[in-house]
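Q: Next up, some structures in structure tokens.
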Structure P
Amino acid sequence: MSPIPLITRAEGYGDRTAVIASEGTFTYAQLLADSAAVAACLLEGAADLDEARVAFLTPGGYHYVATQWGVWRAGGVTVPLATSHPKPELAYMIEDSGATIVIAHPQYEDTLRELAEERGLRFLLTPDILETPPTAPLPDVDPNRRAMIIYTSGTTNRPKGVVSLHTTIEAQITSLVEAWGWSGDDHILHVLPLHHIHGIVNVLGCALWSGAVCDMLPAFDANAVWERIERGGLTLFMAVPTIYARLVQAWNAAPPERQAAMTRACAQLRLMVSGSAALPVQTLEEWEDISGHRLLERYGMTEIGMALSNPLVGERRPGYVGAPLPGVGLRLVDEDGHAAPEGSPGEIQVQGPAVFTEYWNKPEATASEFVDGWFKTGDVAVLEDGAYRILGRSSVDIIKTGGFKVSALEVEDVLREHPDIAECAVVAMEDLEWGERVCAALVLARNGALTLQQLRDWSRERLAPYKMPSRMIELTELPRNAMGKVVKPDLSKLFVEAEQQTQPTAG
């Protein structure tokens, strides 16, 4: 038996289907055999990789899973790379992690081979490593060893490598399996990027821990997702708000008879989850009208796994992310370091076995993010009637204007109600008079037209005066990362550029 918790679980599932992907349908037994072959190839006769970092790039599918498990079984540390990242970003993560082996799907061979050869690193292709004759025995890998480095999304600063142990991954998975009622009868459709905790742990990890089926698409495509839902057999679906918005658009574009079939197919699923970014209430309501499902919204981040979740059974309040998950210690702390009372905002701080170990090779950054054993998330929330509501990141979403604190997420939710606004994001700009000003970046609906004064007049009945945007720019699209999160530092730069071009300001 393997001492790695996830592998140990799989050894009991035998001929049950584990993965369905573009490469075919694979059982747990096949996955164990193929990952052993990958491990043998990586070891090259050595006894143990001893936590050597292995960077790999492959689209969602069986090659990804077999590679991930093979690295772990060889005693290595996985460094999953993003298929959406440009070459300089890939180079940064390979160099920062100190990877000694680089693995690529043939689709990405040219880019990664060049990066590996420039740095004198061993380079492998996924089809080749899967064909290596397995050898025995594989090393005994202590569950308390490092298992994975995931890089933060870098929406506020340079990405940092978040280190998780095998026991960390186990704690993150088991918390969700308990809270969301996972079982071997589940069948989930996986459409998320696999360089992020949402796709790696919440979907893939939980499915394989439970003996469930993980049905993987290489990338998100709204029509492909709807077609798969319509074929039936699924019980779970998890995605980011942007994906749900695009599925709503695809449903709206379908003829009435197809819409009815799509809606009926959704009724077969037992749970649909949204996360990785704030879920607009409008999207929640539109999806509920279409699918009959009120999305379960949760809160987490790369460093802590998932920390808060709306209930599997019970009321899911729009705009709230529920209560702490099993095994998660959570508190709200005000600016003075005191416990924030219910109804007052505070920074979310988390402790427990699901919290990461360190930022790779950044001891000072690691130490600065902990206080008395609690990880400081940098996210601000308020507890109201037993459920938490996220106000945003203290660095980019809490705007201090005229002596007031404004949640950018709250303002965004209100602005999305405007009939001429398709998408929006709110950021702060420094201002000598107000400290910071509330600035709105808008993507207008088709044929929509809106001036700053019109927006303020409309907002007057819905927002306190200090929450109303005093600057506005129109964009064709908002800058987003691979997980659909708006990259607000990029937006702030656009406002600076607009200011330099004498953008009108409301008083």
Structure Q
Amino acid sequence: MANKFYITTPIYYVNASPHIGHSYTTIAADALARYHRQKLGKDNVWFLTGTDEHGQKIQKAAQVQGLSPQEFADKVVVQFRELWQKLNISYNDFIRTTEERHIKVVQKALEILYKNGDIYLDKYEGWYCTPCETFWTQTQIKNPLCPDCQRPVEKISETNYFLKLSKYQAWLIDHINKNKDFIKPDTRRAEILSFLRDNQLNDLCISRPTERLSWGIPLTFSPNHVTYVWFDALINYLSAVGHFDEKDNYVSEWWGKDVNIVHLIGKDILRQHAVYWPIILHALNIRLPDTVFAHGWWLIQDTKMSKSRGNVVSPIEMSGKYGTDTYRYFLLRDVPFGLDGNFSEEAIIKRFNGDLANDLGNLLYRTLTMIEKYYDGNIPELNMEKADNLDISSDLEVEASFNFSSALEKIWLRINLANKYIEETKPWNLAKQKKEDELKAFIRFLVEAIREVSLNIEPFMPKTSQSIREQIGQDKIKKGAPLFPRIELTPDT
């Protein structure tokens, strides 16, 4: 087992404000990072996020606002940083592709690939989609629309540099077959294998002429070209944690054999991460990540969110309205990670009133109330003899898998069993019957169960976990208001 854990989100494109999709990936990565810090220690976990700031879309968006591309990027980056602070994201590093540390690594990687013959100059003629920043061949275009986004494409003829993807196609298929966890979930793995078996890879155009696009990282061996934004972006996983030495070897403490490297992404950028990225790394003689996990989308009534439809959900608004931890809990609990889910405020309220108010909040509040009533707020000492027969799944652990929903379900099983024990044991009757030892043992059992729950939910709901620890205390409780007061539904809710 690896003794270090390196988790990344995609770096988010700064052409627009952050939305629920950005928050979903980042909250999931944060939960994994926090979980592994519990298991491996905080110094053995590195959590990276950041922003992707080059390319034609940024250049055009900046022009619309009368700003330079750098000024525009600086303005939007603030929104991402503020959102991650609001959502309690515990990243170790935030990288921007306009930083010098990144630019140097990108340029060096291109130099190595060019020197090794994996990059070549050729003339390109075909169709180009600016929103997707993607080239399409004549055979891929059935009408003058992009196959991905269905927006108009333009015909382009220009000289560019290409990366030899086709050279490594057989190798990549073999790697995916031999490494079952490289692409997850299994449906995405099957999707990529099917694509690779049914199609001959086209070599990847990794440059743009400066006469058409000036906003990008210059190629050191061709000043009239800048780097294609997707090649630029993928390298961030390396540039944030290491560098190339004088012998062209990549050096990093977070990319060694003892590190479990995981990329979390949305399913819409799977091909870039499961085809382009492994080939780039292999051509650079760098080990591949252990897992690329592509999760699903949040939909509104089975429809993808988009500005044009006016159905984009604001993470700032939702977390402000229902609480940061409620928002985090809902996203990770309501849908198995990897599948698409339907977002609605009704579903959030249902989770809030059921799981959070009735189950967790009620367990804590009634336990604190009994400690206050029977022991003046002092937590009774643990008597192991009396507590031996009081056990609910003491071997419960939050799985280090990507199934957040299942892990939370297991935690809630403990919560519900504790609530059930209260109803069955009726500690108020033990108090009436003066069964002091039994009452103490039972109350202390509840305290220990709540403490364990607090530890288990910390990766998912860090603020709630802290609040529980503060209220339950070590020796004396500090009872506050109920953690999750029920949301009373009205006809307008």
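Quick note: the coordinates plus some simple rules give every number you see, no bench work behind them. Since we're looking at a predicted model, the values are computed, not measured. Cβ atoms are built from the backbone, for glycine too; each structure is taken alone.
Q: Computing distance in nm of label points 7 Å out along Cα→Cβ at positions 2 and 378 gives 5.0 for which of P, Q?
A: Only structure Q yields this read-out.
Q: Can you spot which of P, Q the value 1.9 was calculated from, given it is distance in nm of label points 7 Å out along Cα→Cβ at positions 194 and 210?
A: It was calculated from structure P.
Q: State the single structure among P, Q that was used to calculate FRET efficiency 1/(1 + (r/R0)^6) of positions 178 and 322 (r between Cβ atoms, R0 = 30 Å, to 0.05), giving 1.00.
A: P
Q: Now, a different point. If percent of Cα pairs over 29 Å apart is computed to be 53, which of P, Q is the source?
A: The read-out comes from structure P.
Q: P, Q: which one has mean count of other Cβ atoms within 10 Å over residues 186-193, as calculated, at 23.5?
A: P
Q: Name the one structure among P, Q that helix-only ellipticity at 222 nm (-39500 (n - 2.57) for each DSSP H run of 4 or more, over all residues; to 500) of -9500 was derived from.
A: P
Q: Name the one structure among P, Q that relative contact order in percent (Cα under 8 Å, 6 or more apart) of 16 was derived from.
A: Q
Q: Let me ask something else about it. If Cα extents along the principal axes in Å, for residues 162-417 alone is calculated from each of P, Q, which structure is the one that comes out at 78, 48, 35?
A: Computing Cα extents along the principal axes in Å, for residues 162-417 alone on every structure in P, Q gives 78, 48, 35 only for Q.
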